[in-house]
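J.: As structure tokens, here come the structures.
Derivation of every value follows stated rules applied to the coordinates shown; laboratory data play no part. Since the structure is predicted, the reported quantities are computational estimates derived from the model, not experimental observations. Cβ atoms are built from the backbone, for glycine too; each structure is taken alone.
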Structure I
Amino acid sequence: MDFDLTEEQRLLKESIDRFVADNARDPGAHGAAPDDKALWSSIAELGLLAIPFSEEEGGIGGGPVETMIVMEALGRGLINAPYLPTVVLGGGFLRLGGSEAQRQEFIPQIVDGSLTMAFAQLEKQSRYDLHDVTTNAKRDGDSYVLDGRKGVVLGGDTADLLVVTARTSGARRDEKGITLFLVDGNAEGVSRRGMPSQDGQRVAEISFDNVRVPAGRVLGAVDGGLPLATHVVDVALAALCADSLGAMEELHRLTVDYLKTRQQFGVAIGSFQALQHRAADMLVAVEQARSMAMYAAMMAEESDAAERRPAIAAAKAQVNRSARSVGQEAVQLHGGIAMTWEYKAGHYFKRLTTAELMFGDTDHHLRAVMEAGGLVEEV
């Protein structure tokens, strides 16, 4: 299998790397907020918002590898922009389950940067289970009426369009009976309370009180939205692996540079063999994460959930483990400076820790691999 980048992918990587070098977040200034219009416009002008969409829809026809390149760079630069909720999640729902009318209406707006999206799924009792939904939607003529609460919605406080999971039939934890809706973020009955997340991004608690949604805004099949939601979340998990990889790469580089310059007993502490071994262990963890992030990217668009789900879960579990190892070692090797607001190391650790819990922690994904019988068939 060829893991080398194509010429087009190399050019994309060079372009996004230059952009990130110019726009990397300054921890002391807390970085650009997700609704930073100037930053988002620059990302749109660079063509990054068009990557996963077909040329017929105004995109450039890229795939998961191109998305991985972008997400890895954003993680490396600590850039807080709604790329994951808008392009990967929102755009993923439109690509994989949207009607032709929905794709024609919304994808061009994503591409030009005029539309941001968010996935409102998590509820107070659901933890990581996409099928645990109490928000309900009842048919009323040619519309549905939504009632319920969603929490920790990434980019949800400013998103123009929300993808909302709601139960249209069945009991709370039934896998059938879940429907996906495209809801205007400023619709009557929608109330949002935004707050910063641990890593400086924005999340929101969102309430839906008698929110009327036209039947034409149903995304995919009525009562059959779970397989689509699962696929899109798997695509997002692959993107998160890439984001974490970028953060780990830069955190390892910062740590090695610190070991080379920090003086103790008249010499650089990087000359101590014990610390060299710990830095080498960090590099091994980064490379393990890289291989699994690439594996996740290759499997993200696999239509067979039985093949895709354990592969993505295994990748996320390993990336989580590497992220924890690299982050903790970096803090230990930096000492007190790693905990200061002005220095980047602690901010990378926060980003890695936040990503570790998004759409499932390590135990959750290991359980998914185990329930699938592992990645390798028994002979």
Structure II
Amino acid sequence: MAAISKAELEVLLEELEKHKGRHTELITVYISAGYDIVSVQKQLEAEKSTAKNIKSTATRKNVVDALDKIVRYLKDFKGNPENGLAIFCGNVSKVEGMDDLQLWGIEPPLPLKTRLYRCDKDFVLEPLRELLEVSEIFALLVMDRKEATIGVLEGKRIEVLQKMTSGVPSKVRAGGQSSQRFHRITEGLTKEFYKRIADEMKNIFYENKKLKGILIGGPIPTKDEFIDNEYLTTVLRNKIIGRVDIGGSDESGLKELVEKSKDILANQEIVYEKKLMEKFFEMLGAKPDFVAYKEEEVKKALEYGAVDTLFLSKEYEKESAKELKDIANNSGTKIETISTDTEEGKQFLNLSGVGAILRYKI
């Protein structure tokens, strides 16, 4: 089995989203990358025994049949594929009393982190949607001599992974201590702190295949001491793409680091989306005849072939969004999906959640 592409995954998700179970009888199984596939077979065999207690005869039959089909499917595998497995199975017949037992099994385009068994009215698709959103990540480190915060920039989302403190005493020292001795103590503790930061960075990021680069922020001497004295392993040191002067070494420091790294991250989603929305709102103010932001106006412009770029909030009503996308795809229109992870994205959703920049006035 070969891993499917992101484009193929998008098509599959649209298909799976349409299927609804009459009861909790649609089965989703996620086998995370590296997990033992035989253990999952045993778990599903045990679930068959549990399913026999379901009161409804039809639901019981559908669940047991689906579990049987998944177990048989898994027996054809000699081992878990490199990126793991996602399996969806159930009776998807739209006619009461009719059977249409279908199974979809795929190796995702990126490693699955999720392990899951769920029996529900819908297939669980969120873990696969998340894989579509992110293909690369950036490690974030903000530090001074007192504390450090390690985080990750994943798409537009900043997540704190680890907070650390050094134990280095402040410059006020106990009476009687010589200046040189105090300096030696603080320097020794600082070096130990740097080593601990480097070890933690290695533990978190060394084997992460999605790691695109590392951004390090902090006061001028601290971050430069850490980088220039080569505390990080060579592999990670070679991935440093920016060192940024900032004051904060906590969660707010991570946000400041990303904000001040705009040029470095110019092609990343968080900055790309901000620029898209800035252009949209600038056009709305300066050239309102070349912008549409109500659904009827946008649809009309699309039907005329007048839309250069269509903007849709991720929170926008799905059926309407699909209809607009279909028209856009037939007229060579560029489509941009806007999250609500940025202030600009939230502002766009509050405006209408749908908008367009036009090729010409209509």
Structure III
Amino acid sequence: MFAPLFAQNPPNAVAAGGSGVSPQATSTIRRMFQRLVAFASVMNLLAVITLLVLLGLISEQWWFSTALTYLPRAPYAAPSLLLMVICLLIRRRWIWINLLSLVIVLGPIMGLRIPWAAGTTSGAGPLLTVVTCNLQGGKADLTKIIEEIKATDPDVLVFQEASYGYEILMPFLEGLSLVHRGEYLIAARYPVHLRDICRADAFRRATAILCEIEGPAGPFLVCDVHQTTARHGLAELRVDSLVTGAGVARLQARQVLRSKEAKVTRTFAMQQGEDVPLLVVGDFNMPTSSTMFQQHWRSLTSAFDVAGWGYGYTSPCNHFRRWPSNTPWLRIDHILCNSHWAVERCWIGRTDGSDHRLVAARLRLRESK
């Protein structure tokens, strides 16, 4: 009467410990998972390299990579981190390919900067500290910004969106020479004179002012810049507009206008060529990795690119439901200079007094040739 039971459950079919799975089956399942992890690791590396090409080489030349250019980049590290943990448990030798993917994300994709050559070029003039900040059109908590500015002890202050709510700044700026036109405000320890205002037809707005400052080592120019954001064009990329193609068309049309505006602003800022020391400072609304930035501004040196440490993200500092507060993910505010300057240091503020963090740099005039 017990024979049928043994026929249905022969003793040699039961693995040690009563699991019901043979060692051979276990080995097959493990090999299958190992192959799956290896495949996922290779695909992740290819995806990371593709992302690097899209962000670094194509960027704002295509609507899809334009969107990627202005999205947070830290989440791209998540697949590599997850696969590294899985590799530790299943196939350790594949951890290296995921480590390579992680390095690519944390390095060039996220825009890591290490100041290898900062301060190596000699300068003849006195040390000059420059600070720039977008004041968010009167919505900023200027008390936070003022405290940070005090800590830098700047020689030149350059503000954008200073049309409203800037009055709280005035006692702090007392004793400084300043020029204030529209949203632009430049203040300095030395005499400041307005030279010109840039009015770009693309969006029918003033995109910059140019001032001359009588520095202790001679006059130099400061161009205060605020270019139009890509945000409004990217907002057109909704599901329905992508299906019809209307959203892409509207984004591309705004991109053409942004490029025209950048060209006019660049020509305005560099109207003196290399004859005079020049600083171009402000809210460019594009990272230095952007192809649009490279097209119009690459002839100038980005202070943070050569003398900054880390990622230097400046915006946005707003509160988002799906993103930590005061955690910007873009570096769109810059201090640029021509060849007359040597950059010794550049750093980013830490408070969310505005939706942009301030940028500060210390520079010296190079020795005369």
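J.: Here distance in nm of label points 7 Å out along Cα→Cβ at positions 44 and 156 has been calculated and equals 4.6, so which of I, II, III was it run on? Please list the in-between numbers first.
T.: On the way: I: 2.5; II: 3.7; III: 4.6.
Clearly, the read-out refers to III.
J.: So, one more: Of the structures labelled I, II, III, which one yields 25.5 when mean projected area of the Cα convex hull in nm² is computed from its coordinates?
T.: II
J.: Work out distance in nm of label points 7 Å out along Cα→Cβ at positions 52 and 316 for each of structures I, II, III, then name the structure with the largest result.
T.: Going through I, II, III one by one, distance in nm of label points 7 Å out along Cα→Cβ at positions 52 and 316 is largest in II.
J.: Where is mean count of other Cβ atoms within 10 Å over residues 228-235 largest, in which of I, II, III?
T.: Details: I: 23.1; II: 13.4; III: 17.1.
Comparing I, II, III, the top value of mean count of other Cβ atoms within 10 Å over residues 228-235 belongs to I.
J.: Another question, if that's okay. Given that helix-only ellipticity at 222 nm (-39500 (n - 2.57) for each DSSP H run of 4 or more, over all residues; to 500), derived from a single structure, equals -10500, which label among I, II, III identifies that structure?
T.: Matching structure: III.
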